[in-house]
Each structure stands twice: as C-alpha cells, then as structure tokens.
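Quick note: the coordinates plus some simple rules give every number you see, no bench work behind them. Predicted model only: the values in this text are computed from it and were never measured. Cβ atoms are built from the backbone, for glycine too; each structure is taken alone.
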Structure I
Amino acid sequence: MSSTLLFGLTGLTMFCLGLGALFSQPAVLRKILGLNICGSGIFLLMISIAYDPAGGAPDPVLHALVLTGIVISVSITAFALALAGREPKPKGPAE
C-alpha cells in the first residue's frame, strides 16, 4: 500500500468519523469537535491528492488552499466556542 493511498484513506476515515459525531452527538462541544475532525480529514485528503508520486513538484494550489483552510477553521472554531460559551443554561424547576 502506498503512502498516498494510506493518507487518503485516513483522511476519508477522519471525515466520516467527524461527520458521524456531528450528527449523532447532542452536546454542542462534541459537535464542534466533530466538525474539526471532519475538516482535518478533508485537509489530509487534499494534501494526499496534491502529492506527486513521480517525484515532481506537488500542486501548490491545493497546498495554499489547505493553509488558508487551517487558518479559517481555527477562526471559526474560536467563534463557535465563544458562542457555545454564551449559550443560556436550561432553567430548572422554580425555586
């Protein structure tokens, strides 16, 4: 098995696990983490696609997209965590 195929399958597995966590977990924090795992799988898959096994230069456009995506995903994660921290707590029975 080549390393490109291994990285591609790992990225696809991470994407599927993150997507499963996104739709199956009720907690907001776990949904955010599932979305991050999903995004990391996409980044790994894009890097494995950009690799040239013949020894040539990898595709610089995909590398630039991945670097930009990492910066955006960190920003979106920080924003989502800030919004999740401001979520109102459920009220209990009247005291």
Structure II
Amino acid sequence: MATAKHRAVDLLRRQRTYATKLDLLGREVEIRQEYAEAELDDALDDHIGDDLLRLIFTAAHPVLPVEARVALTLRLLGGLSAGEIARAGNSGPGG
C-alpha cells in the first residue's frame, strides 16, 4: 500500500509540474509571438529603408550623366566620401 501511495503522490507531482511548465511555456510563446509581431511592424514601417531605396533609384536615373550616377552609387552603396570619390576619379586612366 505504501508503494502505491508513493507512486500516486509522484504521479500527482509530475502532473502538477507538467501543467506548470506547460503554462510557462505557453506564456513564453505568447510573449515571443507578440515581440515578433512588433518587430515585423517596425520593419514594415521602416522609412529609412524606403528612403534608401529611393536614393538607389535616383542614383540610377538615366537623366543623370554616367559620372554622376557612378559617384552617387559609390557614395550610397560603397560608403565612400566625396573626397575619396574625387581622388578615385582623378587617379583613373585619364587623370
């Protein structure tokens, strides 16, 4: 009888522990989902990304002379300063 009683108590403890852990896990999943949704909303509302895309299209616009497009692209995508771009332009094959 004592063994059966101990097994029953152990089973109840395991079930209680399982329910507690399951509840904690459920809360953690909800929190992570809310956090992921907030991050997604922030990423979708990213105006800097839109501005960067707009600058890329402006740098590639066919109305601009080729030299200006190259300089804008080097500045925008390469991160070069105006001085670095000017030095690169002066040290080319023709300069």
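Looking just at distance in nm of label points 7 Å out along Cα→Cβ at positions 34 and 58, which of the labels I, II belongs to the structure with the highest value?
Top value of distance in nm of label points 7 Å out along Cα→Cβ at positions 34 and 58 goes to structure II.
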Of the structures labelled I, II, one was used to calculate FRET efficiency 1/(1 + (r/R0)^6) of positions 10 and 26 (r between Cβ atoms, R0 = 25 Å, to 0.05), giving 0.55. Name it. II
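Among the shown structures I, II, from which was the value -0.62, -0.75, -0.87, -1.04 of log10 I(q)/I(0) by the Debye sum over Cα atoms at q = 0.14, 0.16, 0.18, 0.21 Å⁻¹ calculated?
I
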Answer label among I, II for the case where distance in nm of label points 7 Å out along Cα→Cβ at positions 18 and 50, calculated from the coordinates, equals 1.5: I
Comparing I, II, where is distance in nm of label points 7 Å out along Cα→Cβ at positions 42 and 66 highest? II
